[in-house]
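Nothing in this text is a laboratory measurement; each read-out follows from the coordinates by a stated rule. All of these numbers come straight from a predicted model, not from anything done at the bench.
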Structure P
Amino acid sequence: MTDTETILRGVLDRWKAGVDGHQPDRVASVFTEDAIFQGLRPYSVGRQGVADYYASQPVGLSAAYHVLESRRLGDDIVLGYLSVDFSFTDRPTVSVNLLVLLKRSQPDWLISHYQVSLLG
């Protein structure tokens, strides 16, 4: 695993834990204050929009991701392209592609851009 993928997985594992635990504020904490967030509904900017989006998701939602590509675009910027399966307790799994841009925010890395594309 490359250093870039390690950085990406560190952030996405925290994101996943918040999604799986239905903890919207925990999910939002891995985003920058001014993050652009595009889920499957109209986009938002900032942590509050991320928290609101995940608060509206059903309890029991879980995310399984697979890193397809990762790139280090600069000392403080990492790009990740992933496949993600969102599983529910009462409906079929939704499979998406996810593009994230991570930004180093001392002492950690945070998501500054999140863009989902629905497959199918």
Structure Q
Amino acid sequence: MGLFGNAHTVDAASAQQEYGRLLGQGEQVYAAYVLIRDTLLFTDTRLILIDKQGLTGKKTEYHSVPYRSITHFSVETAGTFDLDAELKLWISSNPTPLQKTFTKGVDIYEVQAILARFVAR
């Protein structure tokens, strides 16, 4: 598991099984990333942010962002001294981007390619 909120890759089939109750009929998980307590699911129709809340993490918020609501996004690759990559998503009618940090082991180009495929529809 990542430290300090940094994401790492999870097998999409495992995420599909674990979060199947959240998915619409025929909806498929393409990629999944887990933070310490939170999860990002990239499906074929939307981005699902799973936010564990409170000290125990028993309370959970499920935030669904249809790709058509993403107005633009950016990725920042890891550097020599800054070992983390960053994703920023701008969601329609919200001027502040949603930001997620990924460890160097995550292929940020893969994340960008998934978004480019689905946001450009």
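As an exercise: Cα extents along the principal axes in Å, calculated from one structure in P, Q, equals 43, 37, 28. Which structure is it? The value was obtained from structure Q. Could you tell me which structure in P, Q was used to calculate relative contact order in percent (Cα under 8 Å, 6 or more apart) as 20? Here the read-out was taken from Q. One of P, Q was used to compute helix-only ellipticity at 222 nm (-39500 (n - 2.57) for each DSSP H run of 4 or more, over all residues; to 500), and the result was -4500. Which label is that? The read-out was computed on structure Q.
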